[in-house]
Structure 1
């Protein structure tokens, strides 16, 4: 999913905008190899928090729920990295794009693909689909959305010149992988507009989860004449975008606020219950955000930390809970000297006390330790993946971890390890977590860890260019299939930031991708997982759960582990809850 935040948005594997950003994964683009030194000078654990986190909630004049205007207000926790659907890979952008754009399908409240721009489709063979587009689907400038807009967008996403970090999600298309590697021309991709409203799709091999992919941002349409007319300004501002979804971006003040307004040209606009979704303030401090909710100025707080949960309970707010789906882990840069050493990575892996972190530091009901990358709730063959493919290593095995450290010293020819940096986002929750890991690795292994806190956008950019030793990352499902996690650490995945590659890992994932037999697929993904655990380019920590609060007058908001989160497509406002503000 896309890169997420620990309290707010995640992915995606599918995480998002109104939540406090704690950390997020970032896609890996092709960049020069950074120097093998720690790049951690910007912000330390003891540095003052950014001035923008201090917010006078009493001065805010917005309404969290405006019944008459059918409008809601939520927190604008950070600026989206990029709003070009074929290039977007962060949870904030994915959530926003999911409201202003629409693909061939969308997900219903049960996470089942239902018609979007495509009013129907037919599977002609295991590798051939024909989609019929609805003729009343329009762009926000009034022109029709056509099959050519999808053909252009998908080929654009795969074109090496686009450098899309999510190109891999298009790889089920015939010849897509070869095209993205520059081995074939773009016109060889298996998608063709046979007429204005008919799209023919050829797959490389049977892909049982194909329809679930089509609601994800990279598969959204784009209109060639508009994209080319905007050149490098495309999607940089609200007037540099075209919309075909239920909302448009009517206002966008960068690094400050955003407003989504119902799209009057959307084919299903009569079924959209909200007229506006406002993000009036950028507040990074979770206490300030929570006070906005308590004062009735925000309709939701998308994620409560352990520290805020007691107050929410004593205030008698309804505490809602759902499986956010995100897996959190430390991602190690294997292109650097120390973190490139397998024994050093194994030491961090074996020392990690997942149970202590999950219960005492994270403290959110439903959060669970995890030892690999595929979360337990994903579908297996007859049961869940976790039930059928259990995988664990001993937690907090400090004795073994020290043995690995000794071996690493000998291999590296050193007697002491240099200071190692951990990059993370600059939220309260990220600071809490990173200070725990800093203290833990110092006490248990004698390692000196320097903490580097950055804004969400900068943190993603730094991760993109591998400007880190270790980075705190979260990955949520883009669709409800284990492949959304399993293919993350393939050599071709633009979101593999570790620099680690394994031909054996790639082979198992290709086997899983090329079969429509679930047992063959899950066996292959489990074999790949075992390689990942053995090589340790990541240190898995926990599978996230989330608790949140929501004004009861706001109904129909979908919270899901797969896809955009939250989803306001089915949201409505009711006015029959007495004294409901903030309750």
Structure 2
């Protein structure tokens, strides 16, 4: 078993903004993927003078690595193209990173066409998957050149998957790539729903009502509209938060009821947002903004705020949660109405919608889509000799490549039986764990055998559902959700009683059979009799840098996935299982069972 290990696929982010810029979609997606066990390599948007990459850890709690590549001739990613010599220099640096970080399977998330030729070459060279995340109508940005955009069509066509943030972008990109998925922006609900006790000092002497905006202060911000609104209503105070970039603020900067507060850290934004009486999205109506899915929409709603926005094409899909206006008079009328729109039922409607549109929810869609394109198809040439005819082969996966050795898992189906063939003795190891259990929470195997450099374990085939397909039933009532959670906690109880740590609890390994979850794949499990054998970092959804892992944490991430109704008391208990600081988590299963039972009673009572 030397050198045998499994890793979730790694992620390379080819960004449009640097990590320390305003915290938004690229950083949110990267953080979520890292928290689900993927190593994330986040590139910088500018280059060192040289030919060697510099890699530094960004976070201590989750595996995100800052990568600065080097070039001999500097490139501007929004204006230039990658020439062949520069691409070759960058590819050599990826070779170095593959060796240094032991990377085999990876997915390239590309945010800007500049990176397209590099990512597509990595696709060709290493069979890495390429995902183009189309966030904006890029031609609408004043600093983006048509020259840089020339490679976008090729990137769209050759990407394995395309994400579109808005309906307009979805319609546009899907004409070139049928594998296109709508992934709007989202919110970190708990972050923006929080109200700090202390008011920001800049707001202390500003009287209400406060009409607030935060975000980009760029040329698409309609400062002429803000001037007109502030002129007509001197009793309204307008707060604008954001780094001044290309917006023309000459007419509003000296107005007594307009306050330009500059950029504020992401961590402090909720303190300002909670003091807004109305949140506004005052964009010019142009091609760029019509294709925009504003992240601030979901963040404003997380604070329960009433919102008024320019009548943009994309925002018409959210008209139940935002008031739309075209003229100055309409804006005045809608803001006036929004100021009075704080009846409890309306606030709860906005909060409920925000809870259903979190980055947690988005990442599940993203991960599911990436998993689909990452599945290796049957019929690929493998290092293991086939034990059955090819027509019986239903799955063939390269688990890892290490020190020049490939490690495979092949699954066959024949006569209502499943046969799992793995490199070395992984199948034998799995059989030894499964033989300890006498409950239908785990699959029963029929036979196991070893042949040279591989082993085979066989199972009787049972009808069941993937966790994804079972979601409608699990969420059909709070009772069904509670029942599912109790079953999963029972699984953890059995594992603890047997002294086993599964180490790879994830959605793909939980199947629903006869209404109960069944935990599969014990190839990575450990116990006193079967000790730790893999390199640091494996552990289901937790992949901490020091090698610690927790089945309770990973099961908590499963609960996050299935709680699509976002029952608040359930969310609270789940958060105690998945806190970033492992020393603060609740891992006692008796306590967790009690807390979920209390959550059930509270939820049922609240819904009566």
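Which of 1, 2 yields -7000 for helix-only ellipticity at 222 nm (-39500 (n - 2.57) for each DSSP H run of 4 or more, over all residues; to 500), as computed? Comparing all candidates, it corresponds to 1. Looking at structures 1, 2, which one was FRET efficiency 1/(1 + (r/R0)^6) of positions 495 and 519 (r between Cβ atoms, R0 = 30 Å, to 0.05) calculated from, given that it came out as 1.00? The structure behind it is 2.
State the single structure among 1, 2 that was used to calculate Kirkwood radius over Cα pairs in Å, for residues 271-334 alone, giving 12.0. Label of the source structure: 2. Computing Rg/Rh (Cα atoms, Kirkwood Rh), for residues 111-358 alone across structures 1, 2 gives 1.01 for structure 2. Given a value of -0.65, -1.19 for log10 I(q)/I(0) by the Debye sum over Cα atoms at q = 0.09, 0.12 Å⁻¹, point me to the structure among 1, 2 it was derived from. That value comes from structure 1.
FYI, it's all coordinate maths here, none of it is from the lab. Everything quoted here is computed from the prediction, not taken from an experiment. Cβ atoms are built from the backbone, for glycine too; each structure is taken alone.
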